[in-house]
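Following are the structures in question.
Bear in mind that the values in this text are calculations on the coordinates, not laboratory data. Just so it is clear, the structure is predicted and the values come from calculations on it, not from any experiment. Cβ atoms are built from the backbone, for glycine too; each structure is taken alone.
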Structure 1
Amino acid sequence: MPLTFDDLLTRARTLLRTRERVILGIAGSPGAGKSTLAECLVRALNGTGEAWAAHVPMDGFHLADAELERLGRRQRKGAPDTFDAAGYAALLRRLREEATDGETVYAPGFERDLEQPIAGAIPVPPSARLVVTEGNYLLLDTGAWARVRPALDEVWFCELDEQERVRRLIARHEEFGKSHREAEAWVLGTDQRNADLVAATRGRADLVVPATAVPLGARAACDSPAQ
């Protein structure tokens, strides 16, 4: 039987039997649908009741452009060494260790219009028993990234047809200001090198999630105002 969105919801709920707070990771190449899946899961799990699920993207740990310029990495933005991987791993440990402290933990967000991280943008309340975090490099086992996987209870890998993934990614870059030529060059250059690196980590995932598991209806609901 094909994997369904209901199957994913059931699996996420089942994780809660293991500890006071669990952290679910969603990995995948750029443009594979990680954020959409995370947002749909959190929205569906929270429903109209208490916010017991929270979404904490990895993107808040992008290094600022000024620091990338200083390091000479601005043209490789999005590569593993353009993130504060150690800071991200430390946040995941804090989210787990402070689950019973009754304090709100603040995580950084990422403003796509500015293409910059924003400190303290995402509150994770004590009621959040499930934290869904997503990003490209959750399964990478080199450098400080190797500290990430041990902090996660489970990691799912988003898989999407390669042509469609590239199409979506080009459209996203155009939406946020690049010309078609610039977007295509970035996607087929910098983004593709990162995508190849991420694809090589697929075998370390606990579950591979095909695009069909998040139907159009669920995607549309994620884009709608909360009811």
Structure 2
Amino acid sequence: MIERVWSLWTGLTRASVEAPKPGEICVVVSPESLLCPPGWVGIVRIEGATLATVPDDQMVDRVRLALGQSDPITALEPAEVVGPAWLSYLDPADFVPCGGDVERLPVGHPAVKDLIARVDQADADEAGLDGIASDAFVVRDADEVISASGYRPWLDTAAHLSVLTAPGGRGQGLARVVASAAAADALDRGLVPQWRARVEPSRRVAGALGFREVGSQVRLRLPFEGD
């Protein structure tokens, strides 16, 4: 599974690069990297190996030196930070399904859009449910969708899962139920389910389903001289 995960991330660099080995630090110049927004630094750590993309040659040594330190984010003094987010992946042999009364709705269904509209914007942005390309797997309370999950394929390798539960439905295990259905669908399609979490409750849901946490991702905007 880890080979497929590294194939995903090296592909997202949009550069010719091999996966680093545990203990190695690889910094590659790629202005078109999909690890981060344009002009930013993208850093991925997986099982002790580090891969980073930078927008120009001038940042290579600076970033490589910082990544060898105990606190690279502090060392780089970024103007803006997104993350870290913890990365987990699901091997079929580790999957712990969670059954429930799940309904399958086509992508863009009004009931799913209504759920997104009912939650705080920050929660909606974090979940990214409006970006899924798969069907949505939902749980309803009466006619109202209160929890939903789906995924977006990444490079025909991973299925990046999104999960969103309305505030009134939280704490009932619904995220696990809908995410289980979405993960099962992704596995059936030969994709590696990917879970990216920034808060502890999300990490616990992933772990309960059998996802294995293998690393982290962070995106940094470094200041230009004069900022």
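Here are some notes:
- Label whose coordinates, when P(r) over Cα pairs in 5 Å bins from 0, in percent is calculated, return 1, 7, 14, 19, 21, 18, 12, 6, 2, 0, 0 (choices 1, 2): 1
- Which of 1, 2 yields -0.25, -0.77, -0.86 [log10 I(q)/I(0) by the Debye sum over Cα atoms at q = 0.09, 0.16, 0.17 Å⁻¹, for residues 39-150 alone, calculated]: 1
- Origin of the value -10500, where helix-only ellipticity at 222 nm (-39500 (n - 2.57) for each DSSP H run of 4 or more, over all residues; to 500) was derived from one of 1, 2: 1
- Highest-scoring label, criterion being distance in nm of label points 7 Å out along Cα→Cβ at positions 7 and 87, among 1, 2: 1
- Given 33 for relative contact order in percent (Cα under 8 Å, 6 or more apart), calculated: source structure among 1, 2: 1
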